[in-house]
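Presented below are the structures under discussion, each in the form of structure tokens.
Coordinate-derived values only; no laboratory data. For clarity, every value in this text was computed on a predicted model and none was experimentally measured. Cβ atoms are built from the backbone, for glycine too; each structure is taken alone.
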Structure 1
Amino acid sequence: MTKSILITGCSTGIGYYCAHALKKAGFNVIASCRKVSDVGRLRDEGLQCVQIDLSDESNIVRGFNEALELCNGRLDALFNNGAYGQPGAVEDLPTEALRQQFEVNLFSWHTLTNLAVKHMRQHGSGRIIHNSSVLGLVALPFRGAYNASKFALEGLTDTMRMELQNTNIQISLIEPGPITSKFRENAKHAFVNNIDIPSSPHEQDYNAQLKRLEAETSPQPFTLGPEAVYKKLLHALTAKRAKPRYYVTFPTYFMGYLKRMLSTRWLDKVLIKNR
């Protein structure tokens with residue numbers, strides 16, 4: 001039987017690649033994008049696509065119901081992927097910007113996950129995969145909003161995994177490090193729009209960060225393409241017993257190891273040096 005999956009954040013990057021790759025692998029893929037123009041573009045490319053704005057709960061519910069119609073009322077998997085990064089020191093971060101970060105990166109995923117779990121309970125099985133981050137394992141300076149959203153996601157997912165242990169609904173986390181995408185471009189937009197850079201005591205650091213965000217042709221060391229995430233996603237979808245966590249890229253494996261081995265103060269020193 002063909003398995004159906006809803007994927008969020010498919011306009012570019014990981015979501016875009018995985019949607020096309022899973023379709024080629026025989027899945028019934030329902031992609032989603034925030035912009036109507038991107039929905040049309042993906043449909044022109046042969047994908048089923050619905051419009052879901054992760055900052056609008058009523059829109060999320062409507063989009064989920066449209067996805068159910070496209071898979072004849074049987075959704076087998078949900079891949080929560082759509083997210084963005086809000087740079088800036090915690091002391092410079094407007095509360096509204098933090099609230100918006102959580103709205104998109106956590107609360108919307110919670111809404112979709114609960115809708116999916118209710119549906120999957122009715123059918124007796126399902127897979128839910130959350131695309132987290134190495135920054136859900138360790139924190140880095142000037143990424144407090146994103147760190148917090150991913151740390152919260154990790155805790156919520158670990159809790160739900162235990163709560164679903166007596167069902168046939170499996171939930172997994174994918175932990176990418178740097179992956180080729182438009183993440184930096186979107187982060188720069190959020191940075192400039194929400195942080196008062198000239199008035200901050202961190203202005204010098206911010207200017208250096210802006211240069212890094214603008215250096216699209218010079219990716220971070222150990223950056224992999226979205227196909228690295230796809231390999232983990234495919235295992236989480238098809239394995240008889242999906243793993244609770246899937247590390248992707250060397251930095252994620254390395255940081256996971258350091259977190260287990262080093263004291264908090266020593267880990268802080270390593271992270272500050274390599275920020």
Structure 2
Amino acid sequence: MSTTSPLSTTIAFIGGGNMASAIIGGLLRQGVTADRIEVVEPFEAARAALQSQFGITARAEASDALARAQLVVWAVKPQTFKDAAAAAAPHTADALHLSVAAGIPTASIAQWLGSERIVRAMPNTPALIGQGITGLFARPAVDAAGKELVETVVASTGKHLWVEQEEQLDAVTALSGSGPAYVFLFLEAMTQAGVDMGLGAHQSYQLAVATFQGASELAARSSEPVDVLRQRVTSKGGTTHAAISHMQQAGVPEQFIAAMRAAEHRAKELAQEFGK
């Protein structure tokens with residue numbers, strides 16, 4: 001067994017919300033036993049949910065029980081990270097740290113924890129069903145074994161990719177981190193259009209969701225560029241051409257790109273607001 005296998009690693013979670021639950025569920029499915037997972041979660045209802053769903057006993061506050069963890073996953077809200085780090089740091093000096101908190105730069109985390117062994121992750125909500133994708137950045141002090149352990153842990157929630165510069169995580173945030181909401185917005189619009197054209201709401205929703213699923217899978221399996229795939233559906237003078245032309249004339253692609261740049265800008269602002 002690899003020394004970086006989560007099966008032989010004790011993993012602590014600071015924060016027990018949705019993303020932590022997604023990772024915990026994936027780890028348990030991989031064969032990690034509940035006694036190898038520590039959770040610090042201040043809210044009683046969340047602790048009870050973890051106990052009910054996973055059989056894990058979560059603690060209300062950081063304690064020396066964290067000292068046995070080789071990996072600490074930070075799944076806290078950005079505005080609470082600094083205080084949570086102050087409470088946990090005395091117990092986690094020897095651990096590798098994986099942050100899934102949005103917007104907090106690793107330099108701040110390193111300062112708060114007194115450790116350079118930090119990986120920062122940007123997951124997205126399809127991780128809740130094992131279909132997510134996570135952007136990862138590691139500080140230089142994280143060795144190959146540490147990266148391998150992180151990869152194995154996040155694999156329980158879907159795919160992953162590494163970026164070489166931490167600033168690129170702002171683009172990951174804008175593209176895939178916030179991306180599910182863009183898809184949901186289009187699904188809303190497509191469903192409403194179907195209703196307006198005489199279909200039932202459930203029929204419209206089924207058609208819209210299946211179209212996104214099928215088109216995404218076709219793009220994933222195809223060796224051709226996505227613009228070629230689009231052109232193949234768009235016969236000149238046909239129905240698709242009418243729709244695509246309308247969107248292009250309305251500036252939809254440009255506005256969509258501008259919207260993603262707004263998300264990137266907000267990601268940078270979050271780092272300034274909460275990373276001090």
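Look at Rg/Rh (Cα atoms, Kirkwood Rh) for each of 1, 2: the largest one is in 2.
From which structure (1, 2) was mean count of other Cβ atoms within 10 Å over residues 50-57 calculated, if the value obtained is 19.0? Label of the source structure: 1.
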